[in-house]
Structure P
Amino acid sequence: MTALPQIEPITERSLTPNVIGFLHRPVGALRDALVLTHGAGSNCQTPLLQALAEAFAGEGFLVLRCDLPFRQSSPHGPPPPGNAERDREGLRSAVAAVSKLVPGKVFLGGHSYGGRQASMLAAAAPELVAGLLLLSYPLHPPRKPQQLRVQHFPDLQTPALFVHGTRDPFGTEKELTKALKLIPARTELLLIAGAGHDLKTGKKVDTETHQALAVRVLERFANFFAKL
């Protein structure tokens, strides 16, 4: 039987201030690390993040899936206005925490709002992480394509892998492809056919479906960042 990664609940006292979530420790020696966070309407316990954490930990990554500060303050609801900078500082704390635990590179990723904050943090601090994993980047609000969220893209020097559903109302394939040209760093787009903003491809999504998606993301991630 294959040994499973160990999952450790993280509180502010057990890792570092402002970091709450779950740490997935791989079997064997630690190498690289991945910090994962959630979107505006969820938390770090979503099935997608759990599946990704398990897949990456199975390949030797130390994975921290963590709640952003706004979710630590309130179990429900979207981020309050003016909270984004605090959320980015929470991600900075999470990166600093796992950096002390591994000898290799640290990557940062997130779904929707979490991914946007991760990319904004990386644009402001180019040396902070080795790469980004951005799931369902919210390019613009649904039905408002003129309100693009790309102001920081020209400053983004960190390689980034974007994972996006072809039915995502927050941005079409064409819109996102055009937007990625604004980023001077190396980028790649992994499209999930038929998926919406939650990266689901149907009304019913079971554990095996999440696992299959996680494996696909992991494979593309490994190929994309192999040259680092």
Structure Q
Amino acid sequence: MTTTTWVEFSDVSNTDAPVRGYLHRSASNADCLILTHGAGANCRAPLLTALADAFFAAALTVLRCDLPFRQIRPHGPPPFGNAERDQAGLRGAVAAMRRVSAGRVFLGGHSYGGRQASILAANEPEVADGLLLLSYPLHPPKHPAARRTQHFPSLQVPALFVHGTRDRFGTIAEMQSALALIPARTELVAIDRAGHELMTPGNREGFVEQVTSRFLTFAHATA
């Protein structure tokens, strides 16, 4: 049996923001996956919910959580200067999940959430056993020279990137070039005809199955 509940952990982060979100808890002492949202969303985003349900069905424990900026700001993007606080919130989420299960802990997120997860892992390689980065925002739309890859050469954690072929934040070719900067094992999953949001009503079933299968295979190889 598995259950999905709203949880709050208030004693695992060095920020004033607790870890809050939905815990899809497996009955087995399974590996854990933490998923968080982009700059304009929250942990109830359909993308996170669909993937959490699928990984949950595959016997992983999943936490989809709100970043600290979203806890204090119900709408809109993160305020300037909040990145380190959001990374601290992810660190707290990992600490909470390591108390929930003895399995491995993988850290992931969509867009801004994934970027913060990757920066945290680059600075603290022991924080997670692997990364799932959905629509990594490689550069702002129409500004391909403003690459967000400064930390890539320091990334020692295996990372699976999932990217749409129509993503305005980076082309597949640009992503392939950027991933060459990462010394850790990486894999790029291209989602045909998908934009930055990745999942649409028309591709939902195939998308969820593809991402779940590829990440489980990737995680198995990471063991």
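Can you say which of P, Q returns 12.2 when mean projected area of the Cα convex hull in nm² is computed?
Numbers: P: 12.2; Q: 11.2.
Computing mean projected area of the Cα convex hull in nm² on every structure in P, Q gives 12.2 only for P.
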Highest-scoring label, criterion being distance in nm of label points 7 Å out along Cα→Cβ at positions 107 and 155, among P, Q | P
Compute distance in nm of label points 7 Å out along Cα→Cβ at positions 51 and 211 for each of P, Q and report the one that scores greatest.
-> P
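Rank structures P, Q by distance in nm of label points 7 Å out along Cα→Cβ at positions 11 and 99 and report only the one at the top, that is, the highest. Provide the component values of the computation, followed by the final result.
On the way: P: 2.7; Q: 0.6.
Max of distance in nm of label points 7 Å out along Cα→Cβ at positions 11 and 99: P.
A short reminder: the numbers here are calculations on the coordinates, not readings from a lab. Treat the numbers as computed from the prediction; the structure is a model and nothing was measured. Cβ atoms are built from the backbone, for glycine too; each structure is taken alone.
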